[in-house]
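Below you'll find the structures, each written out as structure tokens.
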Structure P
């Protein structure tokens, strides 16, 4: 059963959202991936948000560019944590429109927002959420962070030759 849903507003978002898919695969977390447009398929979006927790999902990563309403609308109808990924799209104002659309949510409808095109961090955050109730995932996240630490230490040692 999938534990993390990854949705995006259009197929053009997939190259960015692939980073979330890949990191969750590294953590051996099953995902479901779909294109769900807030503006072009609002009924599908509402069904997705209303039903996600019934399918056993623990978190939803939603990526969108431009007006970027998808993460907020999913957060409005789902009881699950939603992680928004602002995507710099071709019609974007340097990505700021996407960032602000996802970041500036009204009280009561939170969306955890990562950096512009930051799908990898969204995947890591989703893994941390899943890890709160799955010790094997928590251990994989801890090992990943230890690997980051070791990479910096090794880089530092190379500078001091």
Structure Q
């Protein structure tokens, strides 16, 4: 039985992930978390500080984090100590505790003029978008990691 020579298949362009870190990314270490928090506090970036702190406390996926509504964590003029949401991927409820520091940063974020009358905790800038996108959240995470001198390609939104 003879094997016919087949023509070589060559890619027209390089693979989209050539040279990129693929697979699971490293988690942030506690010293990295504190470094990011301190930088956000010094910069008085209330939204990013609240978003980062809640991401650490809740351990939610980015898609669930950006879709949080004010009513999910805020009631009767104060931030709840515990919250529960339904995950979009698994459709299962997730309960998480919100620490004191995170509650303070969320309260400070709630005082911003942008938050007046907002249904979502992280409102978008445009009327078509009710909340920030997961892509915008990923950009923010990349900026936070870069601000403390780490390689942003080594860290993603999931290890938050």
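Just a few scattered comments:
- Computing log10 I(q)/I(0) by the Debye sum over Cα atoms at q = 0.18 Å⁻¹ across structures P, Q gives -1.18 for structure Q.
- Structure (P, Q) behind the derived value 4.8 of distance in nm of label points 7 Å out along Cα→Cβ at positions 5 and 133: Q
- Identity of the structure behind 1.00 (criterion: FRET efficiency 1/(1 + (r/R0)^6) of positions 13 and 69 (r between Cβ atoms, R0 = 41 Å, to 0.05), calculated), options P, Q: P
- Among P, Q, structure where helix-only ellipticity at 222 nm (-39500 (n - 2.57) for each DSSP H run of 4 or more, over all residues; to 500) as derived comes to -11000: Q
- Ranking P, Q by mean count of other Cβ atoms within 10 Å over residues 77-84, the structure that comes out highest: P
- Calculating distance in nm of label points 7 Å out along Cα→Cβ at positions 101 and 125 for structures P, Q picks out Q as the one with the greatest value.
- Taking relative contact order in percent (Cα under 8 Å, 6 or more apart) as the criterion, the top-ranked structure out of P, Q is Q, with the highest value.
Any read-out appearing in this document is the output of simple, stated calculations on the displayed coordinates, not a laboratory observation. This one's a predicted model, so the numbers in the text were calculated from it and none came from an experiment. Cβ atoms are built from the backbone, for glycine too; each structure is taken alone.
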